Structure I
Amino acid sequence: MRFMIIVKASQDSEAGVLPSEELMTAMGNFNEELAKAGILIDCDGLQPSSKGARVRFSGDKRTVIDGPFAETKELIAGYWLWQVKSKQEAIEWVKRCPNPMPGSDAEIEIRQVYEAEDFGACHRQT
């Protein structure tokens with residue numbers, strides 16, 4: 001099972017404040033553990049939403065909205081993509097993660113990724 005592990009943004013991450021050297025080292029060590037365990041597929045941090053855009057769809061119309069976006073709690077600061085046996089295994093790994101936003105409350109969301117077989121035979125590629 002694949003899971004996307006989503007690190008929620010904070011006011012600091014949205015302001016472009018980079019993690020401390022101490023946090024970068026701790027996260028590097030954690031990522032190394034994930035890689036050694038064979039579950040890490042990908043991971044990265046995201047630039048602040050001020051450098052991003054959204055495209056809103058309304059029927060055939062497309063509207064581009066440039067960042068920054070107001071609701072920090074709804075934004076993503078980074079992610080991991082993991083291959084694990086269960087949601088519980090993903091939870092156990094997240095509980096071992098260094099606090100991604102030291103000095104403030106942080107939240108990491110765990111979401112299972114759809115696989116081709118979740119959509120049935122008509123969506124499988126041959």
Structure II
Amino acid sequence: MEVDISYVSDDKIVVVKTHGYADAKSSSEMVKSIMLAMKEHRSLRCLLDHTEINFITGKTIEVFNRPEEIKNTGMPLNVRLAAVIPERYKEHFRFLETVCENRGINYRVFSNNTSAINWLKTE
């Protein structure tokens with residue numbers, strides 16, 4: 001999976017744009033890169049734009065363990081992660097949303113950038 005990371009200083013949001021093939025290894029690498037960017041910009045908000053992912057692979061156990069990977073990066077508990085996803089991957093990402101929520105991570109799934117950004121801007 002290719003990952004482009006930018007920063008919107010007015011809103012203090014790290015923006016991650018992904019493309020291509022998403023698997024467990026590339027997703028783990030992405031998590032590390034995101035947390036480094038968030039630390040660098042002192043941001044607690046991240047928009048993950050997955051609308052250009054064209055294939056996802058991953059076992060249920062890998063998705064189930066993803067919150068621990070996120071926590072192991074040293075992520076503060078008050079971080080907000082908003083993922084914009086294509087409809088065809090909704091079930092996969094809803095499961096990730098549930099396991100994150102169950103482990104105290106503010107990760108939400110959205111169908112468009114506007115809704116995601118509005119959620120990120122709320123306190």
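Read-outs throughout are calculated quantities, based only on the coordinates presented, and are distinct from any laboratory measurement. Keep in mind that what you see is a predicted model, and the values were worked out from it rather than measured. Cβ atoms are built from the backbone, for glycine too; each structure is taken alone.
Comparing FRET efficiency 1/(1 + (r/R0)^6) of positions 7 and 95 (r between Cβ atoms, R0 = 35 Å, to 0.05) across structures I, II, the highest value is found for I.
As an exercise: distance in nm of label points 7 Å out along Cα→Cβ at positions 55 and 79, calculated from one structure in I, II, equals 1.6. Which structure is it? The read-out was computed on structure I.
Given a value of 17.5 for mean count of other Cβ atoms within 10 Å over residues 15-22, point me to the structure among I, II it was derived from. Here the read-out was taken from II.
In this comparison of I, II, the computed figure 3.2 for distance in nm of label points 7 Å out along Cα→Cβ at positions 23 and 111 is attributed to II. For which of the structures I, II does the calculation of relative contact order in percent (Cα under 8 Å, 6 or more apart) return 24? Structure II accounts for this read-out. For which of I, II does helix-only ellipticity at 222 nm (-39500 (n - 2.57) for each DSSP H run of 4 or more, over all residues; to 500), calculated from the coordinates, equal -7000? Of the structures listed, the value fits I.
Out of I, II, choose the structure whose coordinates give log10 I(q)/I(0) by the Debye sum over Cα atoms at q = 0.10, 0.21, 0.22 Å⁻¹ equal to -0.25, -1.34, -1.52 when calculated. The correct label is II.
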